[in-house]
Every structure is written in structure tokens, then in C-alpha cells.
Structure P
Amino acid sequence: MDALPKTAADALDPKFSPLEQLLRIMARLRAPDGCPWDREQNHASLRHNVIEEAYEVAAAINSGDDDNLREELGDVLLQVVFHSQMASEEGRFTFDDCARAIVEKLVRRHPHVFGTENAADSIAVLARWEEIKRAEKGAASEASALDGISEGLPGLMRAEKVQKRAAKVGFDWSELPPVIAKVREELAEVEAAIGDADRVEDEVGDLLFAVVNLARKLKTDGEVALQRATDKFSARFRSVESLARERGLQMEGMSLAELDALWDEVKRRK
């Protein structure tokens, strides 16, 4: 095995592929004489980083900025390499093990490409994918349609996946009006629960779940919709701050009516 890089020139040695360079650099950072911060990390301490980097990729996709997307995908790859290196040090698995597992899975779950089966369209592909997945996990006939949905997913994403799985077995409204009615019903229950700390969280959760269902029925990605709404609010709020500064106003000392007036003025300008 080649010695770990000691200098920048060693780290960037062109005889190694970029992926090999990355693996060697991470091993060096985690070495006894490496970086104190990198050596202190463990799977749990980096858990949030994995989620954050995935969202950064999504934001780069939304922006249509290829340079940013390339950078963010690299950051996600770093997380994979980081976790693999830590596991390798403990003799649990390596980066190659991760790569080999996904290679085998892709071949196994694409029998219409690497085997003799046929798939007429993407719907057939997804159906076969799920069938193979259940067989791999040894799913019994009485297993739940919701099996395999990670509890670690963000709330909006998990809610949508649960609803889609339930819809596959017919547990879904076929028309839009009852979905809208359900949102109104849940909103009324939130209003009724105000003042009751034990109930209000549950009712707000039910309302959010109903709104995710409405977004799904309207073929709108709830996560994307919420991000866009947050972006819009943030941009307008920054404009309100700027307008207040231009006029020598301190927002902290203004009434809500005065702030609303600035907000409405900003909205008219857009």
C-alpha cells in the first residue's frame, strides 16, 4: 500500500485518480498525525452533515448552477468517503464494500437491462424494483406496505412517501374536494385545541399531514413548495429590512401595522 500523503504534492499526485486521491487524503486526515477535528468525528457527529449536504445538492439543482452542483456533489461524496474511512478503521466495512454493494444492487434490480426480462415503461420498472426489493429483504406476505420507509427522513418527505405507499393499495381519495375538506377539518381542530398544550402539537401535525396530502394530489412537491415559500418570504423580509434602514427606522420599535405597511410596499414593488 502506498504511504499516505504528507505534502500537497503527494496528495495531488497525478498517478492516482481523483477518487484515489480523495480516499488517501481522508485516510491521512484521520491518521494519528492528521487533523484533530477530523480525528474527533464519528458517525453520529457527522449525521447532520450528511443531511445538510444532500439539501445543498437539491438547492444547487434548483438554481441550475452546474459549478455549484459539481461542488455540492463533491461534498456529498466526501461524506460517503468519511463514513467509509471511519468504518474501515474499525474493521467493519470499506469504501469498496459500499461501491460493490450498490453495483450488485443495480445489476440485480435491473433484470430488464442486465438480464432477460422486459420492461415496457418506467411504471413497470418501479413495480419490478419494489418486488425485487421485497424479495431481497425476505418480506413476508403479511408485511406492511409502509415497510422500508426510513424514519430518519425529513417530515415532509416521509409523510409524502407514506401517503404514496398507502395510495398504492387503494387507501387514497380519488377526487380533490375531500382532500381540501380534510385540510379545513384539521385547521378547525387546531383552532379548537388552542390553549390545550397536550393537544395542539398533535392537531398541528395532523394539519401538516393533510397539507402534504393536498400537495401530493395537486402533483406538487411539498418540500419544494415550502422551500420556495421560505425563499420568497426571506427575500421580501430582507427588502423590508433594507427599506426600514433607508428611512432610518428601527424595526424592533415599530408596530405590527407599521411593519405590515412596509411589507405591502415591498410586495407592490415586486
Structure Q
Amino acid sequence: MKLALVGAGKMGGAVLTGALGAGVLSAAEVGIYHPDEARRNALAERFGVAPLSDDGVHQAERILIAVKPQSFAEVAPLIARRTAAYISLMAGVSAEVIARRVGSSRVVRAMPNLGARVGLSATAVAALPQATPDDVAMADRLFCAVGTVYSVPERLFDAFTGLAGSGPAFAALFAEALADGGVRVGLSREVARDLARQVLRASGALLETETPGSLKDEVASAGGTAITGVMALEQHGLRYATMRAVEDASERARELSESS
């Protein structure tokens, strides 16, 4: 068994689905482990892979930890093995803490975001020195299957969480405000929501080849509507509020990491 998935919530399930769909692993090379046998069997059936017993998880070459951080202390003794490699996508649990609890320093820590559900994740990856090149390569392949991978020092994971992890919430809030603005000036709610969604989708595609500043300048022509709106956003502090949101979210991520 090349990979044992421990837990399969939304994020773990998204990574497994992406990896299987991209051919990173075949269903025969993956098993799912859960301490509750009924839950384990249900998850295995859902994803079309084998359910793993306590002994089975210990036979896997690598173990992908996808449980909630608060459940890790309970699960760790059940999956601990000194010769195994571990890939974790738990938020707030450092690689050193994982290594100490499972008895192996071959640990790669990954931090995907919600975009994994649609193959557009931004994932930070960092490894302890004892992790082998093959361990890191496997983690890269798993998370490349659901988006883009960034090699980031673990000390910057909280900053990564503040921007990439929390960013979808900030973008959703802006989309909602755009739609509300459209309703305010007379558009129907349905049309306003659709337009806001389309604006963000198109802007994201354009930003693949342009900088944010150049895209803004291209739309905001002299004396036009967009520059008038930009001035209103600046007047009410959108730029400052957004920067502060990333900073505060990063600080909260640090607090949660320290309490784990």
C-alpha cells in the first residue's frame, strides 16, 4: 500500500479525489483508515479504495494525515510507526509536533486551501530534514493534482494561512458587496450575484498575465466610472482593511499554532 489516508473530510477527500483523477495513485495503491470501523468502511466505499485496519495502516509506505487538529492527539498513537513517512494537511500542528507524536521525523507538512475542491488550491509545503526527496516529491504530486504547490518555510505557514487560507472568505465578502452594490443601483439580486461572480472569474483569469496594478489602470480610464469607484474604495479604506485582514488572520493562525 503506497498511501494510507487517515480521515477523509472535505479537504482530505478533495486531495484523494484529485490524486486519483490525475493518476498520481491508483485506487489499488490507496487505503483509508478511521478508528471507527463503520465510518472507515463508508469512506472506503465512497472513494472506491480499500478500508484499512489498525494493522493495515501500519503497512503503508506513507500516511496522509487529514484529521481535524483537535483529533490528532487521539489518533496519533494508532498510526505511529518509526519507519513510516507522514504527510499532514492539518492546520496549526507543526511538523515537529507531528514527528514527536508519531515517532518518525520523515514528516512533510502541507497547507492547502479551499480551492482544492475545484482543482485550484494554493498549497504550501515544507518538510523536516529527515524527510527523503521521494517523500517530498510524493507530497508535491499529491497537491499539484489539486492546484499549485509553493515551497514555503514552515515559519511562514501562518502568513500563508492569513493570505491563501483565509483569502477565499475575503474574496467572497467582496463578491457579496459587489452584488449588494448592484442591487442598490437597481439590478435584481439574481443578476447582481451572477455579474459579481463573472467579474471575479474574469479578473482572476486576466491576472494570470497582468499585475493587479496594470489591470486596474487598464479599466480605470481618465475621468471614467471605474476611477470614480476606485476613489470611493480608497476613501473608505478598502486597501488598508484588506491588508489588515491578512495581518490579523495570520496572527490568529500563529495563536492557534502555539496552542496546539
Structure R
Amino acid sequence: MPPHDGLIFIGDIHRRWDLVARGLAGLPSPPRHIVLLGDMECHEPLDRLTAPLRAHGTTLHWIHGNHDADGGREMWHNLTEPTRNPLTTQGALHGRVIELAGLRIAGLGGTFNPRVWHPPKPPRLHARADLPADLATIGPGWTADSTAALAFSLATLAIWPEDVAALAAQRADILVTHEAPSSHPAGAAVLDDLARAMGASLIIHGHHHIGYRAAAPDGLQAQGVAAAWGTDLHGQTLWPGEKQRAMHPPLKGWTPTAETGGMRFHARSGAG
């Protein structure tokens, strides 16, 4: 297995902790820090699920993905509730900038939801405080329970302009997101803008279950990490996880870099 420099990023686990444990066991030494890129789907508290990952003094940090409440509030609390996770709650990266391995790393969890914001369109809502008035307009077909469930989902899993604005006022070297920047065909340029506003030179994301490395003309780089795969901050694969989804070339304006390891991209019709 290739060496690492102490900082490892792991793509969407989707309960495949066995793949992560196997990958870590194959490394020449345990990492100092692990960053999870969302969609863990915690069927048990994160403290318990990650105990083997933290056994050698490794610190754990994480952002949430769009599937981290698929099991309802119970699954969400297994990830975020401090009383269930006294050890890993402090590793929550969403909306924060922390220093790891001498680098400032910022986190933005969740995905864009049209009810809140669907770039490149402007936001419908800017802050969670806007949500009650907006949900009051959805019509009589919604029960109180279904409205409450939608409010919970939007408040926790959607990307909100207020969170992006708060991060944009800070400085970081690396921006970690679940959603993809514009290097991916389904990504959003607003994340490129956020990285540049923060002074970050690299965006590392999950969500799409593909691994790639690409560079924009101004030097900003983007790195996708596939499901349950481990990579370092240079784009080097440390272990494989689940089978990757079909790869596509990065969009116009982004160039695949050498760190893709000779990865073959599939042609995409109508590339912009």
C-alpha cells in the first residue's frame, strides 16, 4: 500500500465500515487524522462505529451527507447527538475551520435542495429562520407530521446560504464538502467561489462515488473520493472501497491532473 502523510479523507461509507477497517489495516502506519466526507448512515452512534478507526490515537473529523438522516431522527442523532457521541461530536466540521496537520480545513456538509437553493439559480431562502414562513405556504395537502419532517430535513441536510456566507468570511487551505464543485458534471460553481473566497487551493468532496483530481486555470484543484475509498490530500489512492460509478471528464475549464493515476475517463456527450 502507498504511504500517507498522516491525513486521510474517506468517501461515503454507507455503512461499509468493513471496507474502511480493511483499508486502514493495510496501511504501513495509522493516520494521525481521518476526515469522513458524509453519508455514513449511522445505524449506531458514531463513537461506537469508529472506535476501531480511533484505536491508535487517530482523530476523527466529519461532515454530513444527504443520506445521514435516511433512518429519520434516530440516525441523525446517532451522528450528531453529543450524549451519544462524547468523543466524535467535537470532530464535526460543518460550518467550521480547524487546523489538522498544519492545514486549515473547512467543512460544508449536505447538498443543495431546490426548496432552499439550487445553483445557479439564486437562493429561495437565505437562513433557517425563513423556513417556518415558507413552509406555511405549501398547501393543505401536507399534514403537521409531514411538514415537520420536511422542516427537519431541510434544516439539517440542505446547504444554506447563511452557512456558506459564514464560511466565506473565514480563511482555509482546504474546503471539504459533500456536494461537488463545478469540476463534476453535477457540481456547483458556488463551491468554487466559496473556496476562492476562503483562499483555499483544494476542494475535496464525496457524494458522487467517483475518484478524480482536476485543476482549474487559476490553480484551484478539486478531488472526488469514491464510496469508502481512502485518499490522501495529494489525490493518491490509499485503498479501494465500493465499485466506482462511471467516470466522466471534468467540465470545460477543469483539467485532469497527474494525480488521477492514469485514470481513464468515459466520453460524455454535450460536455460544456
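Readers should treat all values here as calculations from the given coordinates under stated rules, not as data from a laboratory. What you see is a predicted model; the values in this text were computed from it and never measured.
For relative contact order in percent (Cα under 8 Å, 6 or more apart), which structure out of P, Q, R has the highest calculated value? Spell out each step's value before the answer.
Numbers: P: 8; Q: 16; R: 19.
The structure with the largest value is R.
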**Q.** Entry that produces 15.9 once mean projected area of the Cα convex hull in nm² is calculated, selected from P, Q, R
**A.** Q
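Using the calculated result -16000 for helix-only ellipticity at 222 nm (-39500 (n - 2.57) for each DSSP H run of 4 or more, over all residues; to 500), pick out the matching structure from P, Q, R.
Working: P: -22500; Q: -16000; R: -6000.
Comparing all candidates, it corresponds to Q.
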